[in-house]
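Structures for review follow.
Computed from the coordinates by the stated procedures, all read-outs in this text should not be read as laboratory data. Given the structure is predicted, the values throughout are model-derived calculations rather than measurements. Cβ atoms are built from the backbone, for glycine too; each structure is taken alone.
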Structure P
Amino acid sequence: MTSRSPFLGDEERRARLAHRQLLAPAHRAATVEQVADAVVGLHATDAATVYLSACTRLTEPSAAAVDRALYEEVTLVKLLSMRRTIFAVTEDCAPYVSSSSARAIAVKERATLVKHLREGADGWDEARLAATERAVLAALAARGAATTAELAVDVPALSETILMAPGKPYEARQSVGSRLLRLLASDGHVRRCRPRGSWVSSSYPWALVPQWPDVPVREAKAEVVRRWLARYGPATVEDVKWWTGWTLGDTRKALADVGAVQVQLAGGPGLVLPGDEEPESGSTGEPWAALLPALDPTVLGWRGRDWYLEPELVPALFDRTGNAGPTVWWNGRVVGGWAQRSDGELVWRLLAGIGGSEARTAERAIAAEAERLAGWLGEVRVTPRFRTPLERELTG
């Protein structure tokens, strides 16, 4: 006689989002670091996402608090890591993310850059690249912080260009500096400092960072999966593989190392950490609404999304390459999208049905969240880096 795996249905999964990912008002956090750990890492490909994702989950939303964590206390570190995506993770989590993901990406980035330099620039090889890297690090040590353009004054090689995709209709030139600083960041040698301008700016200087402890790769992968399952579980093997960007073999090994336990989901088998396989006691809690920004980690937390996102909503809320736009949530489901117009007005639209008297409750809660967001944004205007059909329509 075999025992059946515990069943964790879609409603249970949606209820867990309220507190594990700090989305319901009653579960918001006091610090930016608590927010980052609640989602393992904040997406940072778009500079504004870190601020919007963090402040949505803070009891007292504050862009200044995010600034302090990123640029003054440096308790959050941006790393090119899982899925070649930039994540802002806590300094406690950074060594594991670096060893499990960022270093391997840096190796590939270096090989790619060397190839492009050989094909599209004159006089470059591994030796010259290494010498240029040393010169950049020395210049940063002397300056403290500097933009790529400022560093090019000290290291003129950074101003040279690489011809990308020569002979193709989309050929273009990129500066050596932009690629090399990205590589040094992937290697964990430099970090982005406070942007020049507002927090939505993408013009920023660089600074050196202290080296993190050397964590064995297998141990690091297991720790990343442990943290992820604690916040995103239950989930499938495919979800973990997609989110990390690892091979299936590495994913399964990490899941075995943390002792992942099988449960039954509405769509098939899933996994949780030991001790997390039973439904949580009590009801689903108070109803809640949330306005999450483009590329928010919850929106992009799983490969299989049908339990919180109806497939027919995807064309309006995602761009053609899979980047999520701003979304409206009600009780753990994506029900619409929102945007900020040029005059600062926040507008939103429901795309999924909410029945009966619940619809009025939902609309009031969503309107309150929009008012809250507009209140702390003030005069700041945010346009997502990757624009989606509904976002464009709402702003138009």
Structure Q
Amino acid sequence: MTATAPDGAGTLSPRQVFWSLIAHYASSMAIGLAVGGFVPLIAVTLEARQVDTVMIGINSAMTSVGVLLVAPYATLIVRRVGASPAMVAGLLLTAASALTMAFIDNLWAWMALRFLIGAGVSIHWVVSETWMNAIVSERRRGLVMSIYITSIASGFALGPIILSTVGTEGVTPFAVIAAVTALTALPMALIRRLAPPLALETKGSVRRLAREAPTIFAAVLTVGLVDAAFFTFLPIYGLRIGMPSETAITLLTAVFAGNVMLQIPLGWIADKVNRRGMLLVLGSICILCPGLAAWLLKADSLAAYPILFVWGGCSFGLYTVGVTMLGERYRGGELIAANAAFVMTFEMANLFGPPLSGWAIEAWVPTGLMVYMGAIAAGFVILSIVRGWMRVRGAVG
């Protein structure tokens, strides 16, 4: 995956770019809603059926497995059917698999269906990020991609809200989430003729991304490892330090609020400053926040919540700036291959993050969780500094 010159995606009019982005934002929010709603819905449903927690975890992992196995073939899928049909198919596959789960009571069938959901999400994820990066100008790239990340995060937030409204029993929650996901396939179909030209020649490779763009690779790896720790173990950390369960959950709410609300400001800033330098600043903040949050939480101070808010925003800001830099560096078919590797890296990190962070919190109760997340950020910052020094010395491109 070598960087290439900009392609001819700029032939779209500003109005066409606008409506293309609106369609992508809507479908991305639907994907976020599907994932954000199904993770707790399926966990609660399986728990009510007295399924072993290990099997619940394996079932949950099948979505990531679907993403990992299908993402490398995104270029092949787009070459065969086109960008818009590929995304429509991904959305409909996600919706159909989700709805089917409401009528099947077999755990192994659910695992297969969750794999298909991951496959559908993967196709949409890779093609959508590539498409948007290909049609936006460099001066607006950070803002555009940050709105996209905010759309997904908003979908994550809507998922649990919908469940609290329609409940978690029966066909209804599955049907509602599936319907919303399927409906957003319509705007993607309507912009079929606005898809940018992509020379699809390269298969996504995590190894090549790590070799050619190690800073971008390390940024998304860091996000995946820390993101999994947040969502899996931060409420448990609160319980371990003596917080009531209701209060412990609010820790995650603060992190999630920062994730949703800070991406657009961070994307706007990314268009004004050196993006590599911005990654370094975001990583440094993510080193400081775990220790500061732990100290304030131990002191039972409400000041911990603004720290968690900033930490959540800056942590996922690494993804926002990383995917922006991906569009800055790659074009055409190289971009979709790089984006596939980017997505695969995030999902692999999400698979390894929970067991690593779980080991950390058990090895040093409960401080190990904060040490783990601070150490992950520190590793990223050190790599970024070394990489920057090498660039100044002319040792790398």
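Tell me which of P, Q gives -12000 when you compute helix-only ellipticity at 222 nm (-39500 (n - 2.57) for each DSSP H run of 4 or more, over all residues; to 500). Intermediate values should be presented prior to the final figure.
On the way: P: -12000; Q: -28000.
Attributed to the structure labelled P.
Using the calculated result 2.4 for distance in nm of label points 7 Å out along Cα→Cβ at positions 19 and 323, pick out the matching structure from P, Q.
Values: P: 3.6; Q: 2.4.
The structure behind it is Q.
Name the one structure among P, Q that relative contact order in percent (Cα under 8 Å, 6 or more apart) of 26 was derived from. Intermediate results must be reported in sequence, preceding the final value.
Working: P: 18; Q: 26.
Label of the originating structure: Q.
If mean count of other Cβ atoms within 10 Å over residues 11-18 computes to 12.0, which of P, Q did it come from?
Values: P: 19.4; Q: 12.0.
Among P, Q, the structure yielding 12.0 for mean count of other Cβ atoms within 10 Å over residues 11-18 is Q.
Comparing mean count of other Cβ atoms within 10 Å over residues 67-74 across structures P, Q, which is largest? Write out the running numbers ahead of the final one.
Values: P: 17.4; Q: 22.2.
Checked P, Q; max of mean count of other Cβ atoms within 10 Å over residues 67-74 sits with Q.
As an exercise: mean projected area of the Cα convex hull in nm², calculated from one structure in P, Q, equals 21.9. Which structure is it? Please list the in-between numbers first.
Values: P: 21.9; Q: 18.5.
Attributed to the structure labelled P.
Could you figure out which one of P, Q the value 2.4 for distance in nm of label points 7 Å out along Cα→Cβ at positions 115 and 163 was computed from?
Working: P: 1.9; Q: 2.4.
This value belongs to structure Q.
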